[in-house]
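Each reported figure results from applying straightforward, stated rules to the coordinates on display, with no laboratory input. Because the structure is a prediction, the values reported are computed rather than measured. Cβ atoms are built from the backbone, for glycine too; each structure is taken alone.
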Structure P
Amino acid sequence: MQAPPRPIPNPVRSIFETTLREDSVIVNIGPSHPATHGTVQIIAELDGERVLRSDVHCGYLHRGFEKECEDHTWHNLIPYVDRLNYVSALINDFAYCEGVETLMGVQITPRCRYLRTLLSEYSRLVDHLTCLAAGLMELGAMTAFLYLVMIRDYMYEHLAALTGARVTYTYGRIGGLARDLPDGWLKRLEEILKQYEVFIARVHGLVDRNRIFIDRMRGVGVISTADALSYGYTGVILRSTGVPRDLRKDMPYLAYAELDFDVPVGIKGDNYDRYYVRMREMDESVYMMRQLMEMLPEGPINVDDRRCTFPDKPLVYSEIESLINHFKLVMDGPGVPAGDAYSAHEAPNGELGFYLVSSGGGVPYKVHCRAPSFVHMGGVHLMINGGQLADIVPTFGSINMIGGECDR
């Protein structure tokens, strides 16, 4: 007797095994980078062009970041954290290094503290410019896109002059920074900030009251304050609903307690509010950067602590003690005392936290990243359900999901 044929497995997830209506259709959007800012798949049930319900998969980028961290020294992880949010890699560096410094009881120098704050705001500026440029391009606003990308490219070149890299900088160091500012760097920064003000004024004139832009953004992709809090949202998305939650104000770190700045908030939590909050935050970042340029003190950028700071190269070549110290830091890593610590910074997308566990050696026992993009993916369906198919891409762009942060 012939065995009955095996049933063909349903490739669609269980919640979509049956449609809500007889005339609705289930479609797969992604995973493709041009459509959804990353390796994301959205399974959507459509009634014509209206999204009845959706299921968002944020996987498909399997690099094993957290597990890989368990096989490398504390120093060697800095290039890895760069690649979480590669649009604002410096903030990743500084948040991670602060966690290790907390475990070691290391207090960074005043110049390093101000420089980290300045570069964090510079990174926020670049990240918001990238997000807004991509979102405007997807709506067809190519002129505004080119203005934003042009000024962003000036900033990329300027940061490359400091760090030696264009995107993934590996500039942070446990106990300090890789190198000090080159001659003329602050002067060029002021020139770029003046250019930024000219370009951003043009974008405001093109976009803010544009009827097409407003029709596509106002009342679209709405999330309530209650839902945002329930799903653990932070950053721009939470602030767009009217909640002034910002770690720089609420739990000041680095030099933020000494700065004068506002926390912009929205009203409805829609795409337009997220655009508005980012535009206002960029102005606040420029205001803070100018304050920090005036406040920046002289002095060393690295602590004088052989447990974590590499000796100067001339000493490595001329002193046996410095040569041994350098060799031990490279081969064994810094001796981080046993314990655990959590360090959180206000990244452009929200709370970026590192939970570090040390067993007492030069290699971490556990590194966990509280990545805002990963948290935000849990509630994306709330923003796109009930909306139009054409609104999925601009709504997703306003969330600014970075695939590197979603890696698990």
Structure Q
Amino acid sequence: MNWTQADDIKHQLERRWQRGQILAARLQDEALFPLQLTLKKPDAKALSDHFNAVRLWVQSLIEGSKTRRGFGYEIEWRTVKHRVHGRNRIPAAVVIPTQDDALRLIGKTRAVQRFDSLSEMTLARFPALAERLALKPLTLLDHANEWNSILAVVDYFSSHPRPGLYLRQLDIPGVDSKFIEARRGLIGELLDCVLPEQAIDTNATGVKGFNRRYGLREAPPLIRFRLLDPALFIHGLSDLSIPPEQFASLKLPVKRVFITENKINGLAFPDVHDALVIFGLGYGLDRLKEIAWLHHVSLHYWGDIDTHGFAILNRLRASFPDAASLLMDSDTLMAHRTLWGQEPANDRFAGELSRLNETEQLLFTDLKRNRLADGVRLEQERIGFRCLQRELAHCD
């Protein structure tokens, strides 16, 4: 007997509450009530075959209705005639007459009072948030205990658009940087509604793009490198991480620069006369293109022998067309066959590369088309150290 029970009626209202419909209608001054809800009721056959069950169902609906409880739903009736059971009144519909009835039925009267207070205060300070609150009204209640602090952050950015400071430097009474970091998604949604277009960098998105989107300073990206010639050490230091602009200002008699992705490879790279090795940049190697002196040295890139390794090499050559690959060839791959791994099928580079030389292009195509085996990958750290030493001996 899948007929609507009193609890089902309550659950229908609770779903409307969770979707924000009741609060949104309140914000937008829409007439949601009286509200008719879904009522699954017995048909004529059920009345014949299960008359006692129908009678108990009707009585149960009455017990849960406003007639008995003083609040909640009202029942609309229809009269049916039956050849055995005669004339009987059967519920035809259930209606929630007022919002107060709905709120009392689902126990949200006090929550709405809190919502009204918060929304009134919010819209008095930021009328531009009206549409956002109507779209996600439960946000106010979910963050009720911290809403004043959230609005303090919005107020700060409204008064200081694109402040050009580190998050840690923002002077907002009662709010620290960890509070903002933990709520960047929500705060960002509010700022998008409040701030003028010129105060938002729309190219920066998501939580990771929060700082750039709203004009906060970010920790500068660092370039980590090792000087491979003791004669080049800087005050005895060989392993350094410095901002790109400082790296660009280096005045060292470097003739060769190696780039490798793996951190341990960078740390273990052998000594090479008049050389240094940069490591750990990944696809972030684009930051090297503005460093003028790198365009006047012999540049060598050592990456994994897989589709992404060649994609990074191709990307590097957009800025450094003469960059050579290191240990990214068929001989190296085949010599380490027992150490092959597998590149995940759903995370392979499948595009075209236009800056590879002929032999690199052939190997890349073999990898992309699985001609050697499915998803062949040789990670650079699996290549024998002696192999690296032999290769370096042949570098110009």
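Tabulated data for the structure shown
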item	result
With mean projected area of the Cα convex hull in nm² derived as 25.2, matching label from P, Q	P
Identity of the structure behind 1.03 (criterion: Rg/Rh (Cα atoms, Kirkwood Rh), for residues 41-232 alone, calculated), options P, Q	P
Ranking P, Q by distance in nm of label points 7 Å out along Cα→Cβ at positions 153 and 313, the structure that comes out highest	Q
Among P, Q, structure where helix-only ellipticity at 222 nm (-39500 (n - 2.57) for each DSSP H run of 4 or more, over all residues; to 500) as derived comes to -14000	P
Among P, Q, which structure scores highest (criterion: relative contact order in percent (Cα under 8 Å, 6 or more apart))	P
Comparison of P, Q - label where distance in nm of label points 7 Å out along Cα→Cβ at positions 129 and 193 is highest	P
